[in-house]
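Read-outs throughout are calculated quantities, based only on the coordinates presented, and are distinct from any laboratory measurement. Nothing here was measured: the structure is a model prediction, and the numbers come from that model. Cβ atoms are built from the backbone, for glycine too; each structure is taken alone.
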Structure P
Amino acid sequence: MKYKINLKEKDKLELEKVVRKQSISQNIAKRARIILMADGQKIRNLEIARRLGIRYEDITKWTKRWLEEEELEDIEERLKDKARSGRKPTITAEQWCKIMALACEKPESYGVPITNWSHSTLTAEVLRQGIVEKISMSHVGNFLKKQSSNLTKVSIG
């Protein structure tokens, strides 16, 4: 075994709590099981993978991560995915708020001779007003669709 796990009693008890927790994500619970099963190297990685129905590489990944994140006190934090790198958002929350506010206004207020915004006319107005330097019509449409579905999830009463 490449990464040897020797749990402190306190950590073992916390991991067992995580596994039994009803409101925990399945990924976190599975990672807790990996660490518990790897403790003391009584069970080989291949056998852990077989028992949990996961890839052998996942055992290595999570035992390594467990040891790397040793300074973290919170057990669940140690078992979470790391933040992924990626392109930083080019449109700020403030700009999205302005786009949403504009979408709630009547197009006639801005000299657009229609009664309702289309994705193309709203995008054109966003660009005309300089809210953002560039944005695609589909990006605006996806944003509005997402906001619309979020609103339908809100229950009033």
Structure Q
Amino acid sequence: MNGKKELEKHFYLLRGLPGSGKSTLAKSLRGKQGQIFSTDDFWDLGNGFDCNRLTEAHQWNQRRSYAAFDARIPVIIIDNTNLTLKEMRGYLNHINKALDEGYTVSIREAETDWALDANACFNKTTHNVPLKTIELMLGKYKRDIKVKDIICQHK
């Protein structure tokens, strides 16, 4: 033994409406050596939001966050809306890799009092998401999705 204690490894898949508090939750989970991966970062690279590039943006985020396992990042956090089981399926390979690499895998929902209040989320979002869009997203949002739901859906 080299005397170094191995860091606990965590993979978090966050979910919630824009403005619900996901990014604040992500920062609280990150610690000193964790990394947060959000598809929103794609738009911050000067790409500007373009709904026609949404699939590209999600694939970009999936590739760079998957690479975090090889970089041995101890805490990997996906900070996206992940409204439905179908949307979360894009991270199945991440979940399998995390489990293979000894990470604890958790799905976490925004924990704020307003997490499911479209008006409050609209007032708090930093991404200028229209209220109508947040209301539509809330209508699609499925509560209490578990890791096993994602894994079993693919068998």
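General remarks:
- Mean count of other Cβ atoms within 10 Å over residues 69-76 from the coordinates reads 16.2; which among P, Q: Q
- For semi-axes √(5λ) of the Cα gyration tensor in Å computed as 27, 17, 16, the structure of P, Q it came from: Q
- Answer label among P, Q for the case where FRET efficiency 1/(1 + (r/R0)^6) of positions 77 and 101 (r between Cβ atoms, R0 = 30 Å, to 0.05), calculated from the coordinates, equals 1.00: Q
- Structure responsible for -17500, with helix-only ellipticity at 222 nm (-39500 (n - 2.57) for each DSSP H run of 4 or more, over all residues; to 500) calculated and labels P, Q on offer: P
- The greatest value of distance in nm of label points 7 Å out along Cα→Cβ at positions 13 and 29 among structures P, Q is that of P.
- Relative contact order in percent (Cα under 8 Å, 6 or more apart) - structure with the largest value, from P, Q: Q
- Entry that produces 18.4 once mean count of other Cβ atoms within 10 Å over residues 21-28 is calculated, selected from P, Q: Q
- Answer label among P, Q for the case where mean count of other Cβ atoms within 10 Å over residues 85-92, calculated from the coordinates, equals 8.6: P
- Distance in nm of label points 7 Å out along Cα→Cβ at positions 61 and 93 derived as 1.7 - corresponding label from P, Q: Q
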